[in-house]
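> Multiple structures follow.
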Structure P
Amino acid sequence: MAKEDKWTESFRQASTEVKQWRKRQPKATFNDIENQVDEKLARIRADMIQDLVAASELTDFKKLPPNERPQCPVCGQPLASNGQQKRQLVTSHEQVVELERSKGYCAHCRVSYFPPG
């Protein structure tokens, strides 16, 4: 299943669940409804972020020529790939997103970074 199809199916399922919840909660307040919708959409949002980040060239930038690699934020030198590493981030809606990507190393500054993007 393509990622976009997975996102569409997840949204369809979340929509159904919200409609069913609303039928069971006829006196729900605006805030209750907003919270329920946000809760259902938060996982879809996290899945989309995870999939989109995984599609980035930066997931394994050792394949990129130095002039296309992320730069050290201190000295501006191209970063070397310090191997693939897993990293967990938490979205603004408290969902965990797991990424596997290159960790950059600046030989000049002797510091490692997970570059943005």
Structure Q
Amino acid sequence: MTHRPIISDDPMYLLLRDRLVEEFNRRKAAGERPVLVHCELTGMDLRDIDADGLDLTDACLNDADLRGVDLRGAILRGATLHGARIAGAYFGDELRAEEIDLSLQHGTRLRYRR
């Protein structure tokens, strides 16, 4: 079953859409939990995001700026990265480099190792 990316009304998601990553991080650190599953994050500048613990399942990160972001603690199953900028980003060991490259180049959904 495939899902189209959504524009959520989640307040934390709206902070990202408004480019308020610092406020997002502050509220996340204070205990708020964003709902980002299936969300449309295309083209967003997420360079300073605290991605630890984020569930980005089936999220669309196409053309997003993820340079330097530590994604090792994020769930990226089914997410897409087509055209994203990922220089210096960390990915968890469960994602093979080939899998990331396929998503970057062709927009395939990320699949975790079994």
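> For structures P, Q, which has the highest computed value of distance in nm of label points 7 Å out along Cα→Cβ at positions 73 and 97?
Structure Q comes out on top.
> OK, next. To test your reading of the models, identify which of P, Q gives 1.17 for Rg/Rh (Cα atoms, Kirkwood Rh) when calculated.
Here the read-out was taken from P.
> For structures P, Q, which has the highest computed value of Kirkwood radius over Cα pairs in Å, for residues 25-64 alone?
Between P, Q, the highest calculated value is found for P.
> Given a value of 4.2 for distance in nm of label points 7 Å out along Cα→Cβ at positions 17 and 105, point me to the structure among P, Q it was derived from.
Traced to structure P.
> Tell me which structure, out of P, Q, gives -6500 once helix-only ellipticity at 222 nm (-39500 (n - 2.57) for each DSSP H run of 4 or more, over all residues; to 500) is calculated.
Going label by label, the one that fits is Q.
Values in this text are rule-based calculations from the coordinates and carry no lab data. Keep in mind it's a predicted model, so treat the numbers as computed, not measured. Cβ atoms are built from the backbone, for glycine too; each structure is taken alone.
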